[in-house]
Structure 1
Amino acid sequence: MICLWCGKTQKEVIQLAELLSFTKINPSIKCDSCSNKLVSLCNGPTCKGCSRYWSEKGLCPDCQKWKIEYPDYPFKHTALYQYNEFIKEWIEAYKYTGDYRLGELFTKEIQYFFYKQKKVVIPIPISDKSKQLRGFNQVEGMLTFSGVKYIRALTHCGTGEKQSSKNRKMRMLSPQPFRIDKGCEAKIKEKEIILVDDIYTTGRTFFHAAECLLENGAKTVETFSISR
């Protein structure tokens, strides 16, 4: 195996649990050195609402604030890794530089999460402006590499201004940028849905998307991201 990120050659080791699970999980394409730079959020103490590191009981302060605005929203977010320098460099290379092949970097982890899921998977859409500049939706790219089926139920109808260019206050005040794609109403009505994005920062994007889906008949909405 050649590490997709650093190019180092490493022998792939298949764990017994993978063989016993009878799942078609692709081998890792990250070497141990690169994998060790990632901080997992899957086993440590985290907020059940947003997956940030949180050692106390209940929702973290951020989710408690969101709870005031969305009192009936069932807070359930899964993030794989804590945002750090490695994730930052991956995002810059994959999303902003446009190196499409890097959408494969977390294929194994995505497959592990989704292989038993029966819910409708919906990627967060990007603006037409971003699509023209980048050439692809980075979330759809990750799901495609992982073989996860999804539907494009949401359309981005905002200005196309990058969230990364906004500070926290500007993000929180952002107007609703999404609408249901024409013809997709029946595909989400009374369905359990998982929204997918690359990064959970303030949660504003996810809450806008979830609000749009719930108002148009979705039964439940939970969310998933690579990093928090």
Structure 2
Amino acid sequence: MILILLFWVGAAFGSFFSLIIQRCQRAESIISPRSHCDNCQIPISRIDLIPIISFLILRGRCRNCKAKISKQLFINELLFGGLFLLQAQFWFAPLIFSSLIMMLILSIIDFQKQMVPTKLLIILLLNNLIYYFFIKNESILTLSLIVIIYLIVLWINKFYLKIGEGDIDIIFILLLILGINGIFISIIISTIFALISAIFILKANRIAFIPFLNCGYLICLIFM
């Protein structure tokens, strides 16, 4: 019963963050107006705002105009619900869990728009820096070395690698928690998953890489 409740709470967070992502992309207020159908603009009743259940009952369509509701909302709710179940299973430290939430949001945005919001990156960086200094008790000298390596990689990437700068930013931000060995393993896992997905599933030349970085990050947190 507790696991079901946690899953539902996670799904509710997924629904809320999906709303924030959608409205920020449209430059709309996240406060008003209340949730409404994008097609008919009629406000959604409270009973139809129940995560996952309402989507299934309505069969993915608006109750009023029968327009299709984006499946991405349903998927986001499942993903956040699953993340909260993992938290119940492995009990990640609060700062680790908050980094996982932000990584999931970044993954969703990257998958939908192939972009990385700077503000969210900064929040993730601050979160991981707090963990780096106050939980891991690392030194400013080590951080300075990481920053130097980061700048060198950015310079090399500009002329040779041509990797998304947002991907590089996230790799170095996750390094603050995983460390050198952890981030190296995470990149290998992420790359393998991305290649398999590009060849056999998505069959595309260009794919969003942050979701795969998130998978590698989560696997390292669980097994390392």
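Which of 1, 2 yields 21, 34, 25, 19, 0 for P(r) over Cα pairs in 10 Å bins from 0, in percent, for residues 48-103 alone, as computed? Structure 1 accounts for this read-out.
In this comparison of 1, 2, the computed figure -22000 for helix-only ellipticity at 222 nm (-39500 (n - 2.57) for each DSSP H run of 4 or more, over all residues; to 500) is attributed to 2. Looking at volume of the Cα convex hull per residue in Å³ over structures 1, 2, structure 2 comes out largest.
Any read-out appearing in this document is the output of simple, stated calculations on the displayed coordinates, not a laboratory observation. Everything quoted here is computed from the prediction, not taken from an experiment.
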